[in-house]
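Some structures to go through are shown next.
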Structure I
Amino acid sequence: MEDKEEFPLYRAASCGLLAMLVSIGIARFGFSPLVPALVAAKWFSAAQAFWLGAANLLGYLLGAGFMRSWTGKIVARPAVLAMLLLTDVCLAASALDLGEIYFGVWRLLSGVTGGALMVLMASAVTARAPPAKRGQVGGITFAGMGAGILLSGLVLPKILVFGLPATWLILAGMSLAATAAVAAFMPASTIHPAPAKPGERVLTPAILLLLVSYGLCAVGFVPHMLFFASFVAIGLHKGIAAGAGATAILGLAATVGPPVLGRIADRAGFLPTLAAGYLGMALCAGLPLVTAAPLFLDVSVFGVGAIGLGTVMLTSGALSGMVPPARLAATWGLATITYAVMQAVCAAGFTTLFHATGSFLVLFAVAGMATMVAAGCVAGASRAK
């Protein structure tokens, strides 16, 4: 295997960005803005759309779990291209209105590819970077998630006028173009996962605390991801356009957050940056509790979006410095599963809490407290490392 210094890191990171844009930004997060159109066109009921989203999350768990358990050699470039091409097929196949089961299969498969690529990119790109550049490289790679969210939010309203089949095909075409770019530019690399040695302590106290903090990050992120637009549009009576604007800010923040935080982490260290980030995220999550001024609401959604998606890169980078490269896929896979499970539980829990209280502010209060605890867990991980 070539030396890390000779590996074309930024070319690999750019390919990682495109892979995250397709598999997470478009194929996963791009589904939510399409739900009202799918319901309005009578493709599915609102309840069916919810279960289709759950099928994608199940697939994500399966994909991450599969990569975590895989111990054979992985040639990264063909593996990444296979997952991307399958994602493209899932998007194109979604253009046909052939029923809930048919559509659910493709949502499940697109979730599998998303979970697999999340783990693959950490091992194929971020883990190859020397410590001094790990934050910068990881920031570029994981910015693709936010870029996909932003792109979906900007493009979907424009192309929905052509109808749902055309919309899915356009998304598939965009994803195929990104896949072609990855095929042309992704450098060769090989991943050599390794099972734990007999008697080896895989989950140290520091790693366990880091995993707990990452799960708590999902608690802190879900209210802004799922409810903030409705809070602005309905709770504050500002209208649908204002709610859509808040979503656009979230996507922009999720795009710029990982690269900026990556630069900071390369200078200050991943764990200190992560702890400070969680404190900042807690403050931003709690801002709506003290003011409804537009400027502070924008700061709230931007801060949560930038740090919430930035923690993906920061946690991955921190783990890269705490586990051997051969164990990174398994450990990062466990982190990915932890986050996804907590996100699903929180989506259901926060929905139930909102229906019980009728208050958006309660959700933001819980989010702020969870991220405060997450900061404490990261501080504990720093001491236990």
Structure II
Amino acid sequence: MTDLKYWVGFNIVPNIGPAKVQALLDHFGDLETAWRAHGQDLQAAGLDRRAVSSLLAARKQLDLDAELEKIARAGVRVLTWADADYPAPLRNIYHPPPVLYVKGELCPEDEWAVAVVGTRRATVYGKEAARVIAGDLARNGVTVVSGLARGIDAQAHKAALDAGGRTIAVLGCGVDLVYPPEHRKLAEAIVAQGALISEYALGTPPEGSNFPPRNRIISGLSLGVVIVEAGAGSGALITADYAAEQGREVFAVPGNIFNRSSEGCNALIRDGAHPVLSVNDILEVLNLTMVSQQAEVRAVVPENETEARLLTYITSEPIHVDELGRLSGLPIAQVSSTLALMELKGMVRQVGGMNYVLVREERADYIVD
């Protein structure tokens, strides 16, 4: 991708976030043109004076080719909105990060992901609950997403790795750094069996203000978020809030009503979160009881022209098989057999009466502010 360095450049410039990147793309068509634009043109594109000033200063200081070389030396891959490999679930959230730094590997199977997060000051009960839930998710072919923090997050990552599964850690610093530092070996194991992900440029320190925004990525990568243990003011509840805003399912592990570390989880359940007594409570709600079978079928049955045509008409709104036949111009028998395979592959779901909905969007255009 010839303009990758400009995506990286804009990601480093202060005061330019997803909405402004989208505005620049809308106005200039590409980020290379935007990077080279005059101040007046940048203001015409919708950038305020502070953002324009930040960009003009950065252009004088940044060596974008050197930035790409640094990324390559670190063994890091950069994904942008323009990449087909950018995680589809994350692409569809409000203001997804324009740039993702990835150390390790993301796989198609990671779309079957569940976040497991909680307090840094975990009790023995919380740690054991995280270990059992994350391990059982991994054994069922579900990727475990968390934040590499002390306490519940670390237990979730370790349990997924011990179960031979995949796990993704979303960081509040550059992926070339590890925070907390005692999780360096854990981070190395995650890279070998999953990925470290961050929206922050290499070398970005783990400042406190970075962590709340990164929580939207944890939930955005996931079909649902499990809060294992959290006090009333725990940062894990921010992830639950993001999950609810993004239309993800929210789960919580019930705890002792007299224990302050369970106040947040118990309150979530009172307010409508799904209580988790075993991994089956998660798998059933998220329709993940056949992930392993779905992955096997998806691996051996490639997408074809018929699937592509049907996906044109299947959305989050139920549509009847007869209507799909009429719109696509395909025989009903062909439509029905293809839908059966697509359902097994986890692409669509029957919601009763031969009506189908899309399980998740397969692609999305650039985010619109």
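For structures I, II, which has the highest computed value of FRET efficiency 1/(1 + (r/R0)^6) of positions 147 and 315 (r between Cβ atoms, R0 = 35 Å, to 0.05)?
Looking at the calculated values, the largest one is I.
Consider the structures I, II: one of them gives 14.8 for Kirkwood radius over Cα pairs in Å, for residues 171-274 alone as calculated from the coordinates. Say which.
II
I, II: which one has relative contact order in percent (Cα under 8 Å, 6 or more apart), as calculated, at 15?
It was calculated from structure II.
For mean count of other Cβ atoms within 10 Å over residues 139-146, which structure out of I, II has the highest calculated value?
Checked I, II; max of mean count of other Cβ atoms within 10 Å over residues 139-146 sits with I.
Using the calculated result -13000 for helix-only ellipticity at 222 nm (-39500 (n - 2.57) for each DSSP H run of 4 or more, over all residues; to 500), pick out the matching structure from I, II.
The read-out comes from structure II.
With mean count of other Cβ atoms within 10 Å over residues 99-106 coming out at 21.9, pick the structure among I, II it was computed from.
Considering all the candidates, the number was obtained from II.
Name the one structure among I, II that percent of Cα pairs over 37 Å apart of 26 was derived from. Numbers along the way, then the final one.
On the way: I: 16; II: 26.
This value belongs to structure II.
FYI, it's all coordinate maths here, none of it is from the lab. Please read these numbers as outputs of a predicted model, since none were measured by experiment. Cβ atoms are built from the backbone, for glycine too; each structure is taken alone.
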